[in-house]
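Multiple structures follow.
What follows is calculated from the coordinates using simple rules that are stated; it is not laboratory data. Fair warning: this is a prediction, and the values are worked out from it, not measured in the lab. Cβ atoms are built from the backbone, for glycine too; each structure is taken alone.
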Structure 1
Amino acid sequence: MIATEPAERGHTHDRVRRQNLSTILGLVHQSGASGLSRSELTVVTGLNRSTIAALVAELSSLELVIESDPETTTGVGRPSPVVRTSARMLAIAVNPEIDVIRVGVVSLGGRVIASARRQTPNGCSARRAVELTTELVAEVWADFAADHIAVGVGVAVPGLVRTADGVVRLAPHLEWSEAPFSAMLSDALRLRVDAANDASLGALAERTFGAGRGAAELVYFNGGASGIGGGIVTRGSPLGGAAGYAGELGHTLVNSAGVLCHCGAIGCLETEVTRGPLLRLVGLSDASSDDLEATLAASTSDAVGAEVHRQLGYLGIALRNIANILNPQRIVLGGFLGAIYAIDPEYLERCVAVPGLAATTESLVITRSELGPDILMLGAAELSFGTLLNDPAGWNLTPYIRR
């Protein structure tokens, strides 16, 4: 008779402990700089005080959290210690764009503590991007080498990224195709590298720290120099699809009589809603989203107003499609999409709402991103922190480099 493994029965004590450690660390991580008191953790989790104390002590021994006395007390009873994430474990975040490569160092709790960038005005190949990224990582990591640990590298890519191995299948604005960027960067840095679509990581960041906090059903649209991307969170988790390509919302059909998109289709959202015409009409060659918003708001030009409303109309078609298909709680608009939304939010909301299908939008909240220029650094770091957050006790330091 061949011996077989016994069937699993319920949850072992160790598994429950590890799950509880993950829950506690996740809550403290999402609380940001403010942290959570032990009493708040007790209320939120339903665990008793002694269990919370033991879990926090274990996370502290793993150098993942620290405890401190509260800054203010009620004067009644013993104050409950505040639990915050430790700055010991750090993630390195990378975002290659068409004209710049950004690298950041991000701590647990969602704080970008260092960053550097390199202009690439003429673009660059994936191999050259690896070389530049390696130089930038060495620059930003120098101040942390002595007493911090890099848990890994997360990369936010403006294109299609295969989840299984981080291969960039297509990043049209970067002119990358079938580029093994993650593997090349991992070899160069001797660190684990994970990569995903930039807008999908933006959705994850907003869900964790920003305008999507608390929303189990969320859709994020981002408008930038590379076009429009999107990310979807459902039941509190990112929706990646079969291979990681879900969320290409910039290629939603909004105008069947529109122009040819680089993807080969006609009338995609990102061909009808784009920064270029807005910048030209206000006489700018480039601008941050905040500066573009201020310039658009100050303009008295009829042509500017007409272009803003034309783009809001097409954006409304895309948002209405998403609302009808996914019925999200919240749609978050980032980049220049947030800027044009701010000019006339009521107009966009009217474009999205359809009386015949009012039920799909009656509880929908459309809002702007809260995370500003740090959003992709935070999203890429979340990708890198994932294994640690999911299983703090089982996280293996061996593959990571102390330096």
Structure 2
Amino acid sequence: MDRLLYNDLLKWKENPRRKPLILKGARQVGKTWLLRHFGEHEYESVAYISCERHANLDEVFSDFSAERMIRALSALSQVDIKPGKTLVIIDEIQEYPRALTALKYFCEDAPDYHVAVAGSLLGVSMHQGISFPVGKVDFLTLHPLTFVEFVRAVGRPQAADAIERGDVGVLNSLTSFFEELLRQYYFVGGMPAVVRAFCEKAGPNEIRKIQRQILSDYRNDFSKHVPAPHLPKVNLVWNDIPRQLAKENKKFQYSGLKRGGRSGEFELAIQWLADAGLVHRVHRVSRVEMPLKFYEEQSVFKLFMLDVGLLGAMMDAPAAQVLVGDNVFREYKGAFTEEYVLTQLRALGKEAWYYGPNDSKIELDFVVQTEKGVLPIEVKAEENVRSKSLRTFVAKHPELLGVRYSMKPFVRQDWMVNLPLWNIRGIDAL
């Protein structure tokens, strides 16, 4: 299963200023598999250590002598660790904080050794006071499979290549073909276990069963790792996300969690889910100008899940409604499509905001910032692509180019570019 992040791992390996790598991401997005796959193909050997399964870690990290730690890791993994030729993988590193601290000493005293670590709940652990090697590590984040990765996984490499190239002619000529693949992706999503089952011809019921098991595993994580006073609130927020996204106004409303709900009561619960990589928080901006971060409103946001397929499983969206016809693009008030667009943008490394003043009917679904400037984005789930809000906004800000994601093929106009939903990365060419 090809992952786009593989190329980033190669750049990390070849970087002469390389530091120990932390690969972040939610549980079950494929971090361990990717690191081991990378190690097996790019190194002579792989030394794998799991902080959940291996004993004797106290002996490995009894002090922070890099030379001694390398010898101990060699003994524990039964692999001769060689500089530049062995990839050392320390998995679930948040389970053993001293291993995280040790990365500083690998960076300073043993830079020739290639060390990569993975941690599903690393963001949570950092907020619990774990000593972090600031400035001594590199970061990458693994998301569920993107649509392009999904297309390649299901055996359509030429179509995936066309998306990656931004080949407008091919993308426009195969609209029906890409629509069908997009429906499949809305149902399956990008969790590796689900995609693998789909590729092995699992039926819709089996797909939903696997997705529900992943959701159950996440809830078990809540019970194990969330402090007891906050556990009911984390469950309330998590369970309410589908309803919040199915509203016309997708602004997160605390009153939907309980009567009289307030931000102070649920902020830590939302932060826990964000730190675990299970939700994406998209803040509103008061102005669409660079730098967008200056105009971010911390108290106003939308909340999205990490994966569109898991959203469908939580909504219990019938397979026929998603896989057959155009219902998935019409129902749920665009919830699937906004969820899809946001997760694809995040996987491309783009932070996103939205714009919608309380005293205005104009709302931009997303706003992103590129090296060239700010791009206001409107998302359309159906063939009806009237862009009233986007057109009105761009008319008032003619210096900006509007972007519309829809089921229509690529079209460029004076004020707006329409990108088909299967070419989210087309934004990079604007």
Structure 3
Amino acid sequence: MEPIDLEYDDAELELPSEPMSLNMGPSHPAMHGTIRMVLKLDGETVKSTDIQPGYLHRAFEKMAERGTWAQVFPYTDRLNYCSPLLNNVGYALAVEKLLGITVPRMGQLLRVVHGELSRMADHLTCNGAMAMELGAFTPFLWYLKAREWIWECHETQTGARMTHSYFRIGGTALPATDQFVARARKTVQRVLEVVAEGESLLLRNRIFLDRTQGIGVLSRETALAYGVSGPMLRGSGVDYDVRKDKPYLTYGEVDFDVPIGEDGDTFDRFMVRSEELRQSARIIEQTLDLMEKVDPRSPDAKVSVDDPRVMLPPKSEVYGTIEGTINHFKLIMEGVDVPAGEAYAYTEGGNGELGFFVVSRGGGTPWRVRVRSPCFYSLQSAKGLIEGGMLADIVPIFGSVNMIGGECDR
């Protein structure tokens, strides 16, 4: 019996095919309900993608122009709802620049502590969710537990769990409580313990490493070309942090390091955020030390400027004096009288450089409010990170971009 010839020409085996179109989102859980990706697939390889934001557009910039300067704060909370107090600070600094006022020392220190606590909550959310989307559910629950401790610390001070509206033009709504310093110290240490526990499960996990290392590489040159900032830029090896390079508030008085990645991949972005959690803890500890050194009898101990044209009077004056009642009425109904002009202030938000450009024509209502949201610039780079990779890689890549819909769709 003659042997059967099993050799075939490759052309005979090739089946006719064409790229497959696939909609990913906005209802896909990895897209958070705010992004739609139209993919062209060759098998499971992504040949091209059209990323379409806009499914959570809140018209923040136009809404901010319809109320008083102070009424913008609740809107800033909802830009990046993972770290709302950082948004409060950025907007307040822009308006204070127009007014030509400087917040007293204790008010600045409080802004730094709450801002860094918010940054920690933001990074815990991002890293925990990214791990969960790769199948590591336990670290996600641990990180959310730690985030809840931070929110409880905020709540004892601001009265709100998530969207705080705590900072004001000219300072803060309330001074620090007697227990705040001790509680903040305890919270930070507990959070760092959880971060170490989470890393012990992830950083030697072969599945996690294979799904993140060498995936979604963002080069230094591309990151700079797109205007990317924050952990994504630092993950690509660029040493830029607004807190370090352009210090504001009291950041120039504390010592901390800026974590830098080497490969610009999804793993580097995860590790940069993880190390920034520790650096934020260092900043908080040093700032709390500075708070304890402030003489309670000195002007530095105030948390707001002593100017009735800017700050609301105490409730005792509102209810007990005609001057307090009139002052309160004018600030609530007419708003702070901001002189005509324009100002831009930028800070280091949870996802990078967060800037507010405000324009005043005089009076109590903004004429224009424009936001330089870091998420929008990070999202620009996502197309290049996704194309050429596998369909499944979109999930960790998009998680490491940490696109927050409220900030991007402003």
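Data table
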item	result
Among 1, 2, 3, which structure scores highest (criterion: mean count of other Cβ atoms within 10 Å over residues 44-51)	2
Comparison of 1, 2, 3 by FRET efficiency 1/(1 + (r/R0)^6) of positions 284 and 308 (r between Cβ atoms, R0 = 25 Å, to 0.05) - largest value held by	1
Given 17 for relative contact order in percent (Cα under 8 Å, 6 or more apart), calculated: source structure among 1, 2, 3	1
Which of 1, 2, 3 leads on FRET efficiency 1/(1 + (r/R0)^6) of positions 212 and 372 (r between Cβ atoms, R0 = 35 Å, to 0.05), largest value	1
Structure responsible for 2.3, with distance in nm of label points 7 Å out along Cα→Cβ at positions 196 and 244 calculated and labels 1, 2, 3 on offer	3
Distance in nm of label points 7 Å out along Cα→Cβ at positions 364 and 388 derived as 5.6 - corresponding label from 1, 2, 3	3
